[in-house]
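**Q** Following this line, the structures themselves.
We did not get these values from a lab; they are worked out from the coordinates using the rules stated. These numbers come from a predicted model, not from an experiment. Cβ atoms are built from the backbone, for glycine too; each structure is taken alone.
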Structure 1
Amino acid sequence: MKAIIHSEKSGIAGMNCRDLQEMNPEKGEIKIRLKTAGLNRRDLFVMNNRDKGDKPFIPGSDGAGIIEEVGEDVKGLKNGTFAECVIVEEDNVVQKPPYLSWKQAGVLSLSALTAYRALFTKGQLKRGEHLLIPGIGSGVATYGMLFAKAIGANVTVTSRSNEKRKQALKYGADYALDSGSNLKEEIKNRKVDIILDSVGAALFPTYFEILKPNGRIVNFGASSGNEVELPLRTIFYPQFNILGTSMGSREEFVDMMDFIEKHQIKPIVDRFYPLSEAVAACERLDKGEQFGNIGLLISE
């Protein structure tokens, strides 16, 4: 089988497309012939934190395909999804929603789960509340926008890209602001209940000027920097809540799948690349050029 192997170098530079011997499922494992796979920031993070001496591995967390062979007992994930086949624990396989295409299903799992947990488990977003998503464009951010609109929340997004702002409005955002503008001036009396933040340092101090009392900041990333100085009185007087989140649980995944089927939510697909062009796909993700999810087309 063809697969993307990461070895020898850290980051995207360590990726190579190779031919490998196909594996067979052991007792209780499932072999899936993949049609598509999704890219996530987690993939870049893992590759960036690997050293020359680390054992070669196949990246990838999301994928969709056809069950080809079933073993008897579950042993665990044997490789990632940037490959023609994957062997995975039975508990980590769910049926593809019939209304989704293979491309849509392939980019669904991880970023949708992250957004679902952030908004509903952590943020407790409710109908009629106002959600701010700074830096719209990523898979998590676009899922957050779709999920919030599905329950009747109001959504404001920001981006430096005029094209991304237009896209967000097309997909249902109520307001789209330039990230370089004065957010306090732009939002004025439309203060927000929740901020879904992955930007971090560049905007974090501004959030306290545009949150309603008892507002929530749910953070899952730090693309602009990790260090933030916080004046504590701006937090405890208005009783703001700062919450961290990352990915989600098996139970939340099941709830998320029920949610998207109930609301017939379709992932926003940015672009698909052949498996052999996985490096170019990761470079697009790394540069933050996408609007929605980037995927790999593995078989027709």
Structure 2
Amino acid sequence: MTLPSGEEGVADSPVSSAAIAAEAIDRLRGAGLDARSEEVVADELEDAGGHLGERVRVGSYATEAEASRARGAVIEAGYPASVWYEGWGGDAAAAEDDGGPVAVNVLTVDPARFRGEVGATFGADLERTETTSELAEGARRLHLTSELADPSGRRLPMTPSTQVISGGPNLVTDGFREVTAARDGMVLPANPGQFYGWVHQRNPRMIAGVDARRRLVLVTVDGRQAESVGMSISEAADLALDLGLVDAVNLDGGGSTTMVVGDELVSTPSGGQERAVGDALVIRGR
């Protein structure tokens, strides 16, 4: 459920102060609901993590239908709420929380053997979004004409082999875990729910990296399903290390997480079907 932030200019979110959580519990219990407060502690990352605040949950139900009825009662009490499977929580530090099953797909491209190209495509139409399967069928290159600069302001030369990837946060650098959620824009003081929902909780994930043999490794993790709960960003970094990646970044995630090999969809999108997206990473052999 969503709690008031209690601060002007700060968005409401699932985590708030202990005082606000206690007020919500009193109100919900007054409505006959079994409400409880839980401290949320995120894994310590390179520049973020630790105590995030308190969240409020109501009951524990065997079926989604039962939970949905309780959700309606929470909304009637004045709080936005949703039905949530506990395995999606991301509380990996808790000994009793083993998460649940996770479906992972790994695609490795060896430059010593692969003959072809790895590139980005926006498909046949820049304006219209398409599914990953459709983008793979009609790949086109996106040509950039803007000047790019590094964090120091130095101009980055664009060459025919330059690729620009939008993603984050960083996961692994030079073989060591380095999750820089704050540096990469995932910690927003005016929106505490951003870190809680995207970094701390388990979601579908897409990871891109290279291993010690300089092979490109692309990974999808199915999530938001009982059959595959997904991963937190911290767990994604651990997976990257387990796969032997020496440099890795969280490329994307959520409902757009999709892997297509040939004409076969090998991942299971969280929305039950492929989502239309603006672009995709495409690997084509010669």
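**Q** For which of 1, 2 does Cα Rg over 2.2 N^0.38 Å, calculated from the coordinates, equal 1.04?
**A** Values: 1: 1.04; 2: 1.12.
Answer by label: 1.
**Q** -7500 is what came out when helix-only ellipticity at 222 nm (-39500 (n - 2.57) for each DSSP H run of 4 or more, over all residues; to 500) was calculated for one structure; which of 1, 2 is it? Can you show the working numbers first?
**A** Numbers: 1: -7500; 2: -4500.
Computing helix-only ellipticity at 222 nm (-39500 (n - 2.57) for each DSSP H run of 4 or more, over all residues; to 500) on every structure in 1, 2 gives -7500 only for 1.
**Q** Any idea which of 1, 2 comes out highest on mean count of other Cβ atoms within 10 Å over residues 180-187?
**A** Details: 1: 13.5; 2: 18.4.
Once mean count of other Cβ atoms within 10 Å over residues 180-187 is worked out for each structure, 2 has the highest.
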